[in-house]
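What follows are several structures.
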Structure P
Amino acid sequence: MIKLTRSDLVEPELSYKIVGVLYDVYNELGFGHREIVYGRALATAFSKAGIKFSEQVACDIRFDNQIVGKHFFDFLVENRIILEIKRGDRFLKNNFNQVVSYLQTSHLPLAILANFTSNGVSFKRVLNPDNQTAIRNS
């Protein structure tokens, strides 16, 4: 097991594990499946790896102490990192906006936006712009 000791990254060890699972799923399934298929495979792989996760996690959007909507994260891993999965050959601005909104609503410091592409897995670590501690440490 690799021990990541960098102090300038948010959740380096858990991120490393998540990315490893993403690659495991892609290496077995390849490209061309729907997001739901990748999601099911990720759930199986997380369970096999002993990584705690929840799927389709609801997070309330509040205004003036009233619930005005909900977000649904693809995965919440170890109650610390949001994982949002997509398929296609490039990240879209809307994908980043979606993940930033999830971070701001949940107050979590980090999300991983993963894309299953025709050339492999692409991923981006996205920091919560409202979390100054995470920004200073990344």
Structure Q
Amino acid sequence: MKLINLDHVAIAVSDLDEAIAEYRRQYDVEPLYREVVEEQGVEEAMIPVGGSFVQLLQPLSAATPVGRFLAKSGPGLHHVAYAVASIEDALDHLKREGVRLIDETPRIGGRGARIAFVHPKELAGTLIELVETHE
């Protein structure tokens, strides 16, 4: 398995419109994508930065993973996502290495990407997302 690129850094926010407005005001940037991802329980905006993104995540309800994160930790860094060529190969490699996974099989995330999460206890308390995009 090889990490291809930093796909995105995800930031949990309580008000997506307000967060977008602040990024626009402070950094003169616009989201390239904005969508509701029901399966993940979020509305997200992807702001391009070089070859990567800043992903702003607003939970659809307090009962979602991002909603629980906000209640516990407040707004801020939620996870780091790495692009991989093959999500199946990446997951197979991590399983062989004994790495604890949140997702044993890929699921669909924003942008129609195939994603999987690695448990934060595996690497410095950081939630890691693996992303295989079709772009």
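Observations on the model:
- Among P, Q, structure where mean count of other Cβ atoms within 10 Å over residues 43-50 as derived comes to 13.6: P
- Structure (P, Q) behind the derived value 13.2, 42 of Rg and Dmax of the Cα atoms in Å, for residues 35-82 alone: P
- For helix-only ellipticity at 222 nm (-39500 (n - 2.57) for each DSSP H run of 4 or more, over all residues; to 500) computed as -7000, the structure of P, Q it came from: Q
- Ranking P, Q by distance in nm of label points 7 Å out along Cα→Cβ at positions 19 and 51, the structure that comes out highest: Q
Each reported figure results from applying straightforward, stated rules to the coordinates on display, with no laboratory input. Quantities reported herein were computed from a predicted structural model and do not represent experimental measurements. Cβ atoms are built from the backbone, for glycine too; each structure is taken alone.
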